[in-house]
Structure P
Amino acid sequence: MSGNLNEVFKEYLIDGDFKPGSRLDNELELAKKFNVSRSSMREVLMHLQSLGLIERIKNKGTFIREFTYEKLEESVSFCFQFSGFGFEELKEARLCMELAIMPLVVRRITPEKAEQLKVNINEMEKCLSNPEKADCLDREFHILLFEISGNRILKIFSNVLSLLFRRQYREKFLNPKSKMNSVRDHKALLEALKEENADEACKIIRRHISST
């Protein structure tokens, strides 16, 4: 498949004001439009279909797929799982993102969301003798922060957390002392958020991530 044709066709879709559900020209018409062979055009369409960007319906044609937020999040999450990114790069990205969302979390946290964080912390504290379960709650706490930020794009990229909480990276943190330190940091962070102190929240996040 021609990489150039693939990129040109993507630009055509983006610039052509196509929307979910839009019907594309057939293979032959598209091949003529881009001055390529029908087989080359077919390869491009098959590639985009494999990515889930278009769907080809027999006897009806080729259409732009409708993307829900959930589908997009699932797709990005799946890609991250096979990304091959190293631990240090993932950790650096996590630190940058969590620092970036703190001002949003401070502005958008509600009493209900604060209570959710508190419940999570309490459950985690009860599970110190079961570090693996406590670690799952640790991950959920941070994912909830992304939800509270109210930015769906940032929430999608919180999938980095799922990679960082893989067993291969967490082994040395699966002990009561380490989980107790996380509980301590989470409590301090929640207080900073309640006090609308974004600077303190960032300070806690920086310390917390650097040690986990």
Structure Q
Amino acid sequence: MIVVSAPSGAGKTTVLARVLAEMPGLRFSVSHTTRAPRDGERDGCDYHFVDLPAFQRLRDEGELLEWAEVHGNLYGTARAEIARAQRDRSDLLLDVDVQGAAQVRARVKGAVTVFILPPSFEVLEQRLRGRGQDDEGTIRRRLAAAGREIDAFSRYDYAIVNEDLDACVEELKSIVRAARCRVDVIAEQARAIEASFAQAKETETA
């Protein structure tokens, strides 16, 4: 499980889309949210868009691995996403905020956490304004939230500065590759190899 967080406007969505397109065996965890779809977003692909009672029902019934309120809307990761990835034998890529990442870190042993930073406050402000999606009040709230969220980077396993998109994508891909080579991940395969050596030794001495 690869958990990625970033302040709004840091370029996380673009980076994750590239990584998902370029790396096999990686599945995107589609979050549930109570916010309205933005232009071009599709239900079940970008998010599962649900109303507040439906979200609360999932939360109260223990169906969410993590959930948080962000900019007045609720977001959460359904446990069904994990089960689906396990059936597909895929690694799972989560796009969550710092609150959600903290919950995943506490509940999922071995989850790899990555924080994407903007190069500076000024660059982040330029990116937010350049999107043309938000009014001045919303931009100010997002910038203030970013200032609070960036303080959390030290609690993550890795941090990447998204100054150059291509470099940022390659760095995240490298983290995924490294995570796939951890001893706890390949332990079953390694033990099978170890057993083959033991069997070979027994054959030699028979």
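Each value in this text was obtained by applying a stated rule to the coordinates, not by laboratory testing. Everything numeric here is computed off the predicted structure, so don't read it as measured data. Cβ atoms are built from the backbone, for glycine too; each structure is taken alone.
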**Complete:** volume of the Cα convex hull per residue in Å³, for residues 83-186 alone: greatest across P, Q for structure Q
**Structure (P, Q) behind the derived value -22000 of helix-only ellipticity at 222 nm (-39500 (n - 2.57) for each DSSP H run of 4 or more, over all residues; to 500)** = P
**Prompt:** Between structures P, Q, where is mean count of other Cβ atoms within 10 Å over residues 75-82 highest?
**Reply:** Q
**Fill in**
Comparing FRET efficiency 1/(1 + (r/R0)^6) of positions 19 and 115 (r between Cβ atoms, R0 = 25 Å, to 0.05) across structures P, Q, the largest value goes to Q
**Item:** Value 28, calculated as relative contact order in percent (Cα under 8 Å, 6 or more apart), assigned to which of P, Q
**Value:** Q
**Message:** Tell me which structure, out of P, Q, gives 36, 21, 14 once semi-axes √(5λ) of the Cα gyration tensor in Å is calculated.
**Reply:** Q
**Request:** Out of P, Q, choose the structure whose coordinates give distance in nm of label points 7 Å out along Cα→Cβ at positions 43 and 163 equal to 4.4 when calculated.
**Result:** Q
**Asked** Quick one: mean count of other Cβ atoms within 10 Å over residues 11-18 came out at 11.0 when computed from one of P, Q, so which one is it?
**Response** P
